[in-house]
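Once you scroll down, you'll see the structures, which are given as structure tokens.
Since every read-out is calculated from the coordinates, none of them should be taken as a lab result. Just so it is clear, the structure is predicted and the values come from calculations on it, not from any experiment. Cβ atoms are built from the backbone, for glycine too; each structure is taken alone.
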Structure 1
Amino acid sequence: MEQVLNSLASNKILLAILILLASLLIYSILKRLVKLIVILLIALVLYAGYMNYKGEKIDPTLQLYLNKGGINLEEIQHKKEKLNDTADTLNKLNNKGDRESSTGRK
């Protein structure tokens, strides 16, 4: 285990690739979660609209979930933007390193 950590610490390109792959994995998982949450929120809003149309009251628990859902969705979208920024930065660093190694500069 120490040997793996030492090789990662000494090889910065390998470390950058590993960080990039990890951030892409996290990004893809969050992307799927955001889609699921959006679909669930749309279903809840449609249900609440139907209940309002029928003249019935919305269950207080459901109303609480609707209120919390909007807040959680904003937090997830903010985290997704941060991950996108991190991935872009890593791509730029990786591209810069590739260009410098092809020209022979260090």
Structure 2
Amino acid sequence: MTSIGDFIRPRREALGLSAADLARALGVTGAAVSNWERQPDRAPSREHLNKLAELLQVRVDELLAPPSEAANSEEKGLVAIFRTLDAVERKVVIRMITGLKKPR
């Protein structure tokens, strides 16, 4: 089962944030962030979700519906990086990937 923690850590790392940075910005302890990332039954409170989504540069619905379990860590990392790009950069990446796709 994929948890919110499976999304938080790779996303914050892709943005160059440490767990301590994230904790400080949210006004929580480092232990709280560690719990969210490592324990599937732990999640941020509703009061922290909006700020967490803002810091991770995603929508709250993206935060609550992390990438599927099928995605490996490399794919998750790519998705996390892609989400940091602006609209123009995303279009460039999509064109590049589409150009690599081989006809069947």
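Below, the figures for the structure above:
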read-out	value
Rg/Rh (Cα atoms, Kirkwood Rh) - structure with the largest value, from 1, 2	1
Label whose coordinates, when distance in nm of label points 7 Å out along Cα→Cβ at positions 39 and 79 is calculated, return 1.9 (choices 1, 2)	1
Structure (1, 2) behind the derived value -19000 of helix-only ellipticity at 222 nm (-39500 (n - 2.57) for each DSSP H run of 4 or more, over all residues; to 500)	2
Read-out distance in nm of label points 7 Å out along Cα→Cβ at positions 15 and 55, computed value 0.8, structure in 1, 2	2
Origin of the value 34, where relative contact order in percent (Cα under 8 Å, 6 or more apart) was derived from one of 1, 2	2
Among 1, 2, which structure scores highest (criterion: mean count of other Cβ atoms within 10 Å over residues 47-54)	2
